[in-house]
Structure P
Amino acid sequence: MLLRRIALVIAVAVLVVLVIGIMAKQIADARFYEGYDPQAPLSVTIRAVTEKPDYELYDLAFDGLPGMAVPTLLALPLEGPGPHPCVIFLHGIGQDKDFLEVIAAPFTKAGFAFVSFDQYTRGERKRNDSNPLKDALGLRRRSALNVIETRRLVDYLVTRPEIAPDRIYLVGASFGAITGATAVAFEPRIPAAVMTYGGGDLDKLLSSDGAKAELGKAHWLVKTLVTYMMSPADPVKYVGQVAPRPLLFQNGTHDQLIPNAAADAFFEAANEPKERTLYDSDHVGLDEENTRTVLNECLTWLQGIDAKKTGTASPGESGSTATE
């Protein structure tokens, strides 16, 4: 009888913990993107200004959330006083803001300012106390902060006289596309965006060949747990809210990281106006020639969007390309 009572108490305790855990997650999910405050001080610090061959590079930091500095690189075109159109670049899951120096030149030579920040846990914000649980919680937090910090970056950019406040676009690559779609949905001041090799529907997204190979027999369990934990960050819930602002989707038909089904779900969840370009490639960045093509077509599309906003010449008449 005593053992039965002990077992019953333990079972009830476990059930209570599970219920409390589920309720706590529901509350946390409902508040997932809370924290953006346009009135909070940006606390901007310009740490260095460097003259590069194709742009002037500002190394700076601004506060996303109060007291949380976001290290950022801003490349300004050398030609013309501005105000310039600007591209916010949300980097991939394993990159950091320094990738800006690899890809910014074609954009700045075409007259675009180009800016990228270290996402949470990357670059200068990388943590030294990594473990699987902290990494998982960090990725969840990073997904939310990408949205908040992108909006705060817009708050900063519109204060700079070199930047045209109504011509601030976004390009998200891979994880940057997954979180960038939500950032654009929440931020109405971004008039157009490019989603480069992103995907949606977490169940489909985590069913990639790469994930299966990496996780082996643990794939189903990890996929289930991550899908549950990251559910509020699924971009298919938000990308439809970007309309009527235009979106360009770029995807590889042989992408080992972003399955075709996830890429399709991402595109289909968006509303018109939208365009899509498919490339005979694996994930972007693995093949230099494909990467140049993808960047070149991204830039050309943005030039066309920007020309319509300003009533200037079409991109075919002037401008730089990513192959220069």
Structure Q
Amino acid sequence: MTPAQGKKAAPGWRAGRGTEGLQEPPFYPVEAFREAMTSAGLPAPERIEADGLLHRFHVEGDRSGTLNGWYVLHTDGRPAGVFGSWKTGLRSTWVANGKRLNDAEREAFANLIQAGRIKAQAEQRAKHESNARTAAILWEWAGAANPEHPYLRAKGVHAHGLRQSGDRLMVPLFDIHGQLWNFQKIMPDGGKRFEPGRARELYSPIGDLTNPTLLLICEGWATGATLYEEFRHPVLCAMNAGNLLPVAKAARAAWPAADLMICADNDRKTPGNPGLTAATVAAKAVGARLAVPQFPEGVSGTDFNDLANLQRMAR
């Protein structure tokens, strides 16, 4: 009695001699595509549609509500797809048999991606405009900021036109055309939160921006208030280090004759000093001057507001 006659063949094998009976393992193109995305460093969405259309999805780790991830996958004929992130610039193609896409496939995918990008930009613009209308209404409803608000007292600065809703300060965020798009809320304990909507290239202004000779650009609003009170030059508060460069470029375009100065946060105790690094990049990009707060060894503090408060205490 032969082995084939006496017992069932092992899973994955047919009765036969040598390797002729070995079955090919099943191929699942969607899962293979998912593995390709993961290997490229892009967390894949839970559900992947293989319909040849462009799909957008939220990438784990990105800001809530964003849809920066995208993919196109078809399984007709030779399964193939393309995927990427509009935030990081990642773009990668995948083909089931490992061969390169032909010219027709590449052109079809490129057209889909471009159409999807245009659609995504239009959707984002519409969403930002809707959020801007909401922000304008909330801003109009809010009252003037209490000059004795705990955050203002802790920072030792005046309100400079801020408004207040309940116990939260409202910091307005404008573009270079003077349009209000968003605002940041500051809690009494100093906690901060942006409202949903646009933030890039926006700033909170302090002072008169009519033909400024010297224009200061910094990160946080309290830092900007301190700079204005100390030097009486208008200030653009970019709100974070990552927005310094976009705001600096916008300022250079809006006020080409102004002397720009980037006032850095000196994150000396943070690896890489992100505040100074971002400020240096912004200053070089627009030909601006760079100001950096200096602190005595062993003294805490990172920005010009911290420095001003230390100087007040020493008087």
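Taken together, the values in this text are just the output of simple stated rules run on the coordinates, not laboratory data. Predicted model only: the values in this text are computed from it and were never measured. Cβ atoms are built from the backbone, for glycine too; each structure is taken alone.
Tell me which structure, out of P, Q, gives 18.5 once mean count of other Cβ atoms within 10 Å over residues 165-172 is calculated.
Working: P: 22.0; Q: 18.5.
Checking each candidate, the match is Q.
Thinking only about relative contact order in percent (Cα under 8 Å, 6 or more apart), which of P, Q has the largest value? Each step should come with its number before you reach the end.
Numbers: P: 14; Q: 8.
Largest calculated value belongs to P.
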*Here distance in nm of label points 7 Å out along Cα→Cβ at positions 157 and 237 was calculated and came to 2.5; which of the structures P, Q was it taken from?*
P
_Entry that produces 20.8 once Kirkwood radius over Cα pairs in Å is calculated, selected from P, Q_ = P
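Suppose helix-only ellipticity at 222 nm (-39500 (n - 2.57) for each DSSP H run of 4 or more, over all residues; to 500) works out to -13500; of P, Q, which structure was it derived from? Walk me through the intermediate numbers first.
Numbers: P: -13500; Q: -10500.
The value was obtained from structure P.
For Kirkwood radius over Cα pairs in Å, for residues 133-180 alone, the calculated result is 11.5, so let me know which of P, Q that is. Before the final figure, lay out the partial values.
Details: P: 12.1; Q: 11.5.
Structure of origin is Q.
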